[in-house]
Structure P
Amino acid sequence: MKFIFTIIFYLLISVFIYSESICKVLPINKKQSSGVYVRQGDEVTISVSGKWSLWDKYSLADGKGHDYKANDLGNWGALLGKIGAGKVFYIGNGITISSQNEGVLYLFPNKDKYLIENQSGELSVTITGGTPIEDFKNELTSSMRKFVFNPKDGLLSTNILVNSGDFIQIYAMGYWNMWDGVYPEVSAEGHDFLANGEPWGKLYGSIGSSYGESLEYFPIGEKTSYTAANSGILSLYPFISNYVAVKNGELEIYISGGSEALEEQIASIDKEVQKYSEQMILNKLNAFRAACGLNAFTIDDRLSNSAIGHAKYMVKNNVFTREQDINNPFFTGVTLEERLKAVGYEGRVREMFCMSDLTADAVELFINSIYHRTRLMDPLMSTFGYGCYKSGDSTIHTFNYGYSEESGDVSSDWTFIAYPEDGAVNINYSWNGIENPDPFPSGTVKPLGALATILFKEQISKVEKAMIADADNVLIDCFVISPQTDINEKKINAVSLVPKIPLKANSTFLVNVEVKLGSTDEVQSFSWSFTTKK
């Protein structure tokens, strides 16, 4: 009897250690979960049977794929695998590996750049080793907090307080899609193409305010271990950048580390993050003002309070407007003047607002544009207030700029202000050309080149010449926007030159503008140069 129990015991241990899973893999454009989680160092044996075809014009083939090579990974239709964020590897009809990565084992056909059409068949895959995903999830649930994240919500605020130096671990399981019906579902690692250098739709983390304004952010994907540099509330979001998305699916998120945030802690953190972001914005704006030879902005808390209120009103009511409706929640004043009066401010103010996931990008949107850049070049502006609010998929940044009669010496003796300044380096060579209102004719192909702007104190009566040339004196074809040519009739007293295609990187360009100013017939010439970034 003892002998029989010993055999049964070893059989059970053997089954536990060498778990076997069977799954079906279809010939579709999707990395399909095997149902097995693999840890680094696990030995996994994959056996393949069955046949499939990625196109009905070809006969069914086994795991080695159709009889022609698609790429370095093997034939078209060969079975491939990927563990978590690791490299894709060839499986064919079978393989034994010692995993160098940790994550879900995904299986899929080698389609390369070719379409899959009228496919048929399936492969049956037997996996020995690893841990069944449901068992692994149960392990996580016993020691970690669990969340379900639908990307349609835009932002998942976990209400977890993370202090500077805290170590957190995050796992993400499941599928989601950033453009439903167009792209295949993907894991938390995101789609197979980049948006501003990152996989579109990759799961990201943010430490900052309770509504997602960030002190720091970091990529997560399916799994990450991270040590926080700042204290704040942990939020999660898909990396979308500034692209339109039609999202679907959901992820199961497991998190360890940090603690449940109390209401008073949240209020304190939100205020600290607001001040941090305000200072960061101020530094960027003042760097721009210094390059223009202008006075620096100073913060006026009243302008910031008004900006925060209007940003929150717009996000919560899903509007993008200068005027508020008294019947809507979070109302702070119909007009800008009313909102300023409510916070005790009197005086001339210019209000700007924009949508951007990242705070730093909000400033760049204004600096790298035509109308908003010239507004920021105004010598009479002296004070500044900033507010941001984020909810779901919407983030709005509001900027208030206060004027004074005279802003230092610059306001009284300036004649012109140019940006980029003469001799500037590391200038962006392209611009997406997006601004509201659109300064360009309908049908303009974008992106465009980096714009050059010159603002005058004395009224422009005529633009005689406006050009950008490269170091070989070859002229660059440009849009020229002035009070006489602006299709939106803004009547801003400036000349902006926008190359019709992106400029060459790491290259120097010469700008020359010749104008008549005021009532004189004298033609005045202004020239300067800048160099694009590498």
Structure Q
Amino acid sequence: MPGGPHGGVERRPVTAVRARPRPLRAARLRGALVAALAVLLVGTVAAPAGAASWPATKPVDVRVLDVTHTSFRVTLARTLNADSYRLWISPKNDDMYVSKLRSASSTRKGYVSKSPSFALTGLTYRAAPYYVRVATAKGSNWRVGGTFKVWLRPWTPGVTATADGAGLRLTWPDLLVTGYEVRRATNAAFTTGLVSYTVRGRTKQFTPYGVTAGTPYWFQVRSVNGATRSAWSTPDTATPVTAAVKVRVASYNILGTFADGARGDFGAGEVVAPWKSARRAATAATVRPWAPAVILVQEGSEWMDGWDSDLQVDTFAATLGARYVVARTQGRAGDADYARRGVHVVYDGDVLEAVGNGGNWTLPNTRFAAWQRLRHKATGAEMLVVSVHNTSRAGATYDVRRRAEAEALSDLVAAYQSAHGPVPVVTGGDVGSYVARWHPYDPPGVVMRADGYVDTLEAAQYLTNQRYGSYNHYTRRPPKDTGSADRIFASPGVGVVGWAQLLRLTSDGTFYGTIPSDHNPVLTDVMVPYADGGS
């Protein structure tokens, strides 16, 4: 009104509005409360007007249940406006691309259900995942969720614990799995002194380390298939009668001087630096900080200064330090056992001593292995170490050769033990094979596991630089995720603590200075058993 204090408009107190709620608003509040109560009681929300034309909402609360050796269930939440639900399953991830789901596939199966639940039965067990995807559907319109993996449940292994003069060891059947978990305790209920170990791959034996001679232990094993585990095995018990000492063993293909000046990786890598002026120091600098007690060397028999001069391995050992000794596994020119096999054993003379002379074995396909029996000076523990260089290159033809070489090597070691008595064995080198899509068979691994050995990469509890491929192609940036062609195996009774691949890299992931070799050295810490007179 004219003359009012606020430009002619009379204002009512705000409190007057709040003091008198309208009947219509109260009714709306009551309606909202009723609707909320309906949601709590029924679990669904009534569709608003026009919702019938909406597409289905995306899958939510997807769960995998009741996984067995051949089956599992998948459930998801019942979603708004869906008239059906779909599921696809395949052993191939490529089958799960949305662009392929409406096309036929010989490896992918599809299912349709009116309810948000699927029971998948009669599946073939595999040590690899099944890939699964679900969708909500309204007519021909789908809302597809993300792809997920399901690993079927592996069989429960039976474990046998043995303890004697050859050491403590656990064995179990060879199962199709991705690994095992082992646990030990000092009582049958597994409530005291509990220690766990992890084993990767299909290794079928393991030596738990860190035990005390004379103490009873109980052991259990369960198999692992990806993210799925079996039940624990029935416990078995054993009382160790031996002690063990840690010995660090490395394997290194140092790349013979015949490659100096050529391009690595059959012409695709960098120019190989000269051994004398560059690579000798680089190889030693790579290994020296790790102070291995044993180094299994390959490609070390090139003469440095003409006929019957120092061998390449001699200069490598001398550069490492005066305490490193090249074992006598082959004679010099004029000796009855003269040979240049390329494979050698180097050991730290401050830690170990040779038990007599070593020797070398001829394998199929003009391949060789060098062996030496060594004694740990402080404890008297003895071990047979073997350096081997198998056939290289990928493919079925070379797999056949590598299998023959591995079988011959295992037989020769067994013959040595038959003639000289049981002794712990560590063997390794440039094996030329590993588990990968271009080495699906991995014959050396198959043979060595069948004969009771463990791959130390699979049995080690601590890993360093395992992602790098040990064959680096003599390229400035070492490749990753390609597997280790350089491997070390240990016999039953030898515990495996850790495994490492040795590289000197800059902050950007490239080799520091001179690339030492086209192989990176690998290293493992093993526990060698021995009779402890004080236990």
Structure R
Amino acid sequence: DRPRPWRAIAAGFLLGLLALVYPNALLFLPLGAAWMIHAARRAPSRPGQAAGAPRARGRAWRAAILFAAAASAAILPATIRNAVVAREFVPISLNGAISFYSGNTATADGVSTDVPELARWTGSDAWSWFLYDRLVQGIGESRGRAITHGQAAAWFTARAWEEIRGDPARFLALCGRRALLFISPQEPSISELVAHARQRRQALRWSPGFAVVLGTGLVGLLLLARDGRRRRDPGLALAGLFVAAQFASVVLFTAGARYRAPALPLLFLPGAYALARILEWARAGSWGRAGIAAAATAALVAAAGVPLVAHEIDPAAWRVDRAIALDRAGREAEALDEYRAAAAASPAFPGLRAKLGALLAQRGEVAEALGHYRAAVAQRAQDAELRLSWTALLIDAGGVSEALPVLETLAAARPDLAAAHFQLGCALARSGEWAAAERALARALALEPGHPLAHLYTGMALAERGAHGEALDAYRRALGLDPGLADAHARRAYSLLALGRRDQAREALEAALALDPAHAWAHRRLETLRR
């Protein structure tokens, strides 16, 4: 057929629209343009004209240019939006870079994007796509300067190539694993778990799986090749190039059921052709042909249903992502339900128990929160921040005796961690060991002189041994760092009363109540002074 400009424009625009929701589709753009040039140059521009004539070559290039221009026009609104909002040239999105990196690290499995250092850069217990902004910020902080999303993408790409050059054998093994997953019946996913969703939803449970699509599609392709062996259809080559582009997007990055979804219609059509030919033979009484084709279809469907590579799906993953989205939307109770369901399905899911502990603590459900923190600490015994969060809740809940040995061990193991010494000082103060508390707080302040609460607790320790003048100096330093510390005003009043300075004590109590009208001790002392 003669190349028609409107066909090239329509095809390019449709490809661009597909790329807006599935950027991997852009990998087909150069392949599609090359196919147009090749196919159009082979076709005569008019009846009787030889293929490959100068006019045919001109039409070929014009079709390819129109195809690329139409695809660019479809994605242009997204590019303009990115330039206005982010002030960077980003055609659609930058997800490809982080997928390339996370899919090829030393801990990669070909599917999951759970890379430990990604969570560390976000400052959270587990990495999620909802934390991408924090991830970019964390990478910038680790490099000592703020970076843009584009610079973060370039950094991810460079790191991925470092990983590949460092261990090319591992990279090839991962590519092989992803290639097998592309044609395997499993439906791996990095966000919504397709296999899990199929089991939960009645409408999806009984729909044919990938094995049926692949098996019938292969039979259809064989029949098409058999029936059309006398003529060569360039459209089959185009379909093959599209599938190859989607295959490349999986093999080099991360495997996922959604990445092969655009190729499925190219299997639906030959699959439908196979079923139509079987019915046609049956109606014509050619039971032998129909039976052979039906048996071949059943055999290929059964073979396609055999997993080619082991892949375990963690049912907690999609629940955790749902919980994060619900939490960001302000639907805290629903988010908590999802986190609980995730913990029930996969108790060892990275960071989940710590997140549950923190959320439950915020809601005042301390007993359940402590249970999750204990489980999290058992999983990550070397995580200092996690132990500090757990012991802080323990101390507030009256579990000082359980918190003390944990904090003593942590402070000894991490003498450079001010928070460990401060929290140890708080626990010692709660247990009445004021001299030991004062020593721990002094170590905390040596490491972090600007810690207002450490100054407050130091003042309390000094007041306990009667050094009220020094205690007042400590309270003054605490208030200089944080004027909103109601407890510092109240404790200051206690020392002022001990020194007989009642008027100043009254002012301090009034200041405490101005900041915290529910401060019970300040209320009682002020009432006593007014009598």
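Source structure of the calculated read-out (distance in nm of label points 7 Å out along Cα→Cβ at positions 98 and 242, 3.0) within P, Q, R: R. Thinking of P, Q, R, which structure, once distance in nm of label points 7 Å out along Cα→Cβ at positions 226 and 338 is computed, gives back 4.1? So the calculation was done on P. Once mean count of other Cβ atoms within 10 Å over residues 74-81 is computed for every structure in P, Q, R, the highest value turns out to be that of P.
No lab work stands behind these numbers, since they all come straight from the coordinates. None of these values were measured; they are calculated from a predicted model. Cβ atoms are built from the backbone, for glycine too; each structure is taken alone.
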